[in-house]
Structure I
Amino acid sequence: MKINNVVVIGSGTMGSGIAAHLCNANVPVTLLDLTTEISQKAKERIGKSRPPLLIDKSKLDNIHVGNIEENFDVVSNADWIVEAVVERIDIKHNIYEKIFKHRKKESVVSSNTSSIPISVLSEKLSDQDKKDFCITHFFNPVRYMDLLEIVKSNESDLDKVKLLKDFCEIDLGKGAIICNDTPGFLGNRIGVYAMQIAMTEAFNMKLSVEEADAVFGRPMGIPKTGVFGLYDLIGIDLMADVLKSFIKELPESDPFQPVAREMPLVKKLIETGYTGRKGKGGFYRMNKEGGKKILEAINLETGEYSPSKKIDIKSERVDLKKLINRGDKYGDYAWSVISKIITYSSSLVPGITDKFNDIDEAMRLGFNWSRGPFEMLKEIGVNNFFQKIDNFEGNKFLENLSKSKDENFYGERQQYTEIETLGKIKPRALKLDKNNSAEIYRFPEFNIVEFTTKANALDYDSMDSLKNATDKPLIIINESMQFSAGVNLTYTMNFADKGDYKSIEKFVGYFQETCKHLKYSKFPVVSAPSGLTLGGGFEVLVQSNFVASHTNIVVGLVETLVGLVPAGGGCKEMLWRWSQTDEAKNDPDFAPLKVFDIIGYAKTATSPVEAEPLKYLIPENKKIMSRNSLLNEARKILDQNKEFTPPKECTFNLSGKSLKDKMVGMLEKLYNDKIILDHGMMVGTELANVLSGGDTTIDKTLTEDELFKLELDAFMKLIETSKTQDRIKHTLSTGKPLVN
């Protein structure tokens, strides 16, 4: 049987998210609710969603809507029926009675519950119906969160479960992990426990909210929100309900019980409407003082708010050994939290899963951790861990490991999938060359470069690795959330603050040289992006010979927002792409004006489909739903291009002054309408100079190197201004652009 037709019942946040993602995969889907009006409104919300739930908004009408009274007969044609109604067991049981009465016998039925055990959900089903029933727990937002937990029962037909897993993995691009019927399944059981431990230990060790978040964040390989920031994001009241569910479902002896109990401060926050970002605030809040918004943090002991303090624990990289051995309160807190997470996670093996690796992958896919509990244990070192740990009595996993002291206990990563992923192949590299910003994995027939900085921002070392890896066919790919957020602005500003503009010029020149080297390398270069692919990250991509893009990318040239122009070949490559259009062949100014609009407004695309009309990507670039498949697809491209010939160098014929005057006229209108201010005018003028070809005429042919020089000159002129530096500093400190 194949899954060709799906019905989703329940059009709330999760139901509509599942329906939208099925639409992304070109699978016919019908969304049902109590009334057609409700499901129609859900469909409209999908169309307006930000970030967008649809890869291609034009496909919105592929989602059909209806109601469970008049349109329930669609269930009889469905291969998979997903129940995503409110978390009330009586309502779910009523829906199941209708589903199993109308469905075709070979279909699969699943619930999207996040908390109700499958044994309770299926208690009224016949033995035959139980075989075709399971839980498919998607994480929100469905398009962007990779984890899907498929929960089976003892009665589940394992062939049906495998069918569903394969479909969700290949067609929907999910990291589909099969797990047992235990409270919270894999991700939430460990993830919520980790949050509670991080919170309770912050209280116990008298750390401030900001201090705890500074440790339980990037230094531990966990998203920068930290624990208290994440609590506010999820909703303090919602977290309280989740904890009540765990208290109810877990045995009294479970170590989760004491950390799940309600805290007086949390209770007070909920009662006074401080439920997080959706309420008046939470552990953090925005307060107005003197007409300015000020971020405040709560004092965990007094409950009073005061201006939030930025805590820098001087830990830019994830180095768990160094972190837990700091010898200060931050190291003590990190060890206390990490050791408890490892101990609790290992105590659940084989109860929630017999493959401990799956727990790590659930934390990677569902909570965006860079490493799971067992990878943390591996990194700390088995001997080091047991020298520091106090008590693990009754924990069979740790008891056995303490006897074997096997430093190589981990085995292969990502056992949940048969796809040859980046995580699986890295340990098999013949050689690993690394520096502070990237790693080169060398294999017999190709190399892989993976960036390793924060947000994979690019610097001199990143370029060094790219250049040194082109002695074979090259794949540029990353396991982290982002491909690259662009050039490392902190790195650049460190030179600017010292007035060392020569070093900035040298770096940008080397960036250009490296990107040109990638484009015209003897061997093919494939970029396989996922997540942010902005600025310099896009310039690496666009000057690769081939692209295999994940459907979840945010791509674009955004340099003007920080008072700069693209200088790694971005202007040049966009000019070339647009100059190949029919319109450009009839009008020499068409391409420069189009690119001026795209780069000037820092336009971005949130999928490959959105990227193509802007020519950030081209139709020949592959679009991949499954992130796990990116490496496979990149390798296929290399296999298909063994007789690779580098492209011919581009040349340009641009109008020069007359074209620049047109562009400046457009800027003056924006300036007069106060859409841009003084520095926006300067940035736009420098961009106009690059895209018009500078001091040229239409009959003069410009080389790529001459375009590179125009980019570099504009970049250097702007970086030396105080207003561009103000923009950069503002963006680095707030994450938002400054208009000046």
Structure II
Amino acid sequence: MPSSLNALFKPRSIAVVGASRRPDTIGYQIVDNLVRHGYTGVVYPVNPGAAAVHSIAAFPSVAAIPGPVEMAVIVVPKERVLDVVEECGVKGVEALVVISAGFKEVGGEGVVRESRLGEVARKYGMRVVGPNCMGILNTDPAFSMNATFAPSMPPPGPMSFMSQSGAMGVTILDYAAEYGIGIHHFVSVGNKLDLSGNDLVEYWGEDEGTRVMLMYLENFGNPRRFTTLARSMTRRKPIVVVKSGRTKAGARAAASHTGALAGVDVAIDALLAQCGVLRAESVQELFDIAMALEDQPIPAGNRVAIVTNAGGPGIIIADACESQGLEVVELSPETQGRLRGMFPAEASVRNPVDMIASATSKSYRLALDAVLDDPRVDAAIAAFVPPLGVRQVDVASSIVQVYRSRKPSDKPILAVLMGRHGLPEGRAELGDAGVPAYTFPESAARALSALVRYRRWLDRPVQEPARFEVDRDWAQVVLDGARDEGRATLKEHEALQLLHAYGIPVVGHRLVTTLKEAREAARDCGYPVVMKAVAPGVVHKTDVGAVRVDIRSQVELDEAFGDLIRRLGDAEIDLEGILVQRYAKGGRETVIGMSTDPSFGPILMFGLGGIYVEALKDVAFRLAPVSEVDARDMIGSIRGARLLEEFRGEEGVDQRALIETIQRISQMVLDHPDIVELDINPCLAFPDGVLAVDCRVALRESPESHPAHS
């Protein structure tokens, strides 16, 4: 439960086991940080070879401490950690911060040592941060606890930060101190033996001092639990994540389009998008976003006005905004008229508003008020390049005046202060007032774009995934049939039966073995038809000449049937049958697929089919289960989404049918976890529905749950 973490964040007493009198040691630095930054509780240095550390009486062991100890920070050699943990358990310590390294991260004996550490901690009910971490801090003046070995203490504020990397943690705290970003809690989780990001999201979600959660992650321990927690928490508090390891190196190769495209990072992007988490590309961007979230309101939309005293920076900011999905909107005639009366004729009163180099600090106040009064504007960016005679600190004061006069408001104001002279003073004044100030235009555009994405999440309806009436039993019969034959893939007609069982329209088809059956199937399906050979190991049928298309008559059918029999016989391929399908034409080709990730589970894909998925990889991913709004987002987020709408006289496709098909596939793969890969390509989309034409399905190699293998 979240309250079980109070001993970590709100301890009334801390033992530093491994405290040292040598300033160049971590044991000294942690005691020094606790004392120097005014920890309000009791510090107990533990060092059997010292009478005092940092002028505080030291104890030879945890057991020798006379009073209760709520938290212990352990900084001893790895060989001694287990003995210390046992001693802490006997003493009644509630929480441990294990700074010591030499555990799972080094492999071998370290893995065993960490496992044993976990066993001892669980035996005594102690919560553990680390091992191999840099510590924990709480800037709340009621505790003022810096139990880290970081050289700096950030200012108090509403941000709570988790770092999986100790080295990144030091950088993060330095950056926060330099830029005045207020930190409430900071945790370096290290190896995450016990305390995880999920625990922190749950705890910080209920913590009144935390308004924004920031996380630097190297891996997800339990992504499914994170999704459940984050979906709820992000409705109340934003979460911003930097996830390292974006490349596809090490991604599992797969035969399907979905598997080939769905690397681990794709799964993470899908997970974060579905639970409203803002993903930053770098630590720099993380803090750019954090600065905007600290005090600025969330805008109502993506329309931005730019106010500047130089044309070049205004153009750069406009380009950066457009690239981030922001609209540099045309100002209303009334606003343009109001601005025209304020500035010389040489100034531009369109958007960006270029007040030219003669603009004063008062000009900024007047221009910002004018554009923010415009109902077409949702946010403003004020950019300043220092000319002679105008100080950055004066412009900053004017921006602050506008912000304070309009607070509370749903229109954020961001600043870009370019040039070096007066930058620290101007940025500090803006930061103190709650206005984020950036050195580069791209930073402001990224930050504002993140606010807009968060607004869209807040406005997004809360939906549970739909449950459709399907023939689940028949689908299982199809899967069992493949298993009984020892196959890990479905034949094409079996895959189409599986789709049909889940209410997905499929092209008319029949598996035949004789010419007479082929003629009957063609009459039933209706000419023209397609014929495909069904044989073991033949996946890409066109490669071996096992497909005939656009067969328009019985004469052509007889000829194609005989040719397929001869060709496969010459290739010594054992023919199981021939699939006769109606030749589906028209519509827009789309692809709907699924691939399974060991950690994240089923990942669904949607994109345009044909050359678009092969060459352009224009696809979108979401994790199952997929709701209606998730499926709609998938369709709308691909670059070619416009091609599914009415375009150059062609009717748009039935997007509701596509949305429902994606949801039905989501339900299918959750109902039948033996399915590990699936591709419907193409799934033809028409103005009045969809039609699955070709489907491949791969099954788990050794399903423990299958009755035939139990």
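Values in this text are rule-based calculations from the coordinates and carry no lab data. Keep in mind the model is a prediction, meaning the values are calculated, not measured. Cβ atoms are built from the backbone, for glycine too; each structure is taken alone.
For which of the structures I, II does the calculation of mean projected area of the Cα convex hull in nm², for residues 126-493 alone return 21.9? This figure was derived from I.
Given a value of -0.92, -1.33, -1.50 for log10 I(q)/I(0) by the Debye sum over Cα atoms at q = 0.09, 0.11, 0.12 Å⁻¹, point me to the structure among I, II it was derived from. This figure was derived from I. Across the set I, II, mean count of other Cβ atoms within 10 Å over residues 230-237 reaches its highest value in structure I. When Cα extents along the principal axes in Å, for residues 366-501 alone is computed for each of I, II, which one produces 60, 41, 27? Attributed to the structure labelled I.
From I, II, which structure was distance in nm of label points 7 Å out along Cα→Cβ at positions 158 and 310 = 3.3 calculated on? Structure II accounts for this read-out.
Computing distance in nm of label points 7 Å out along Cα→Cβ at positions 182 and 558 across structures I, II gives 8.7 for structure II.
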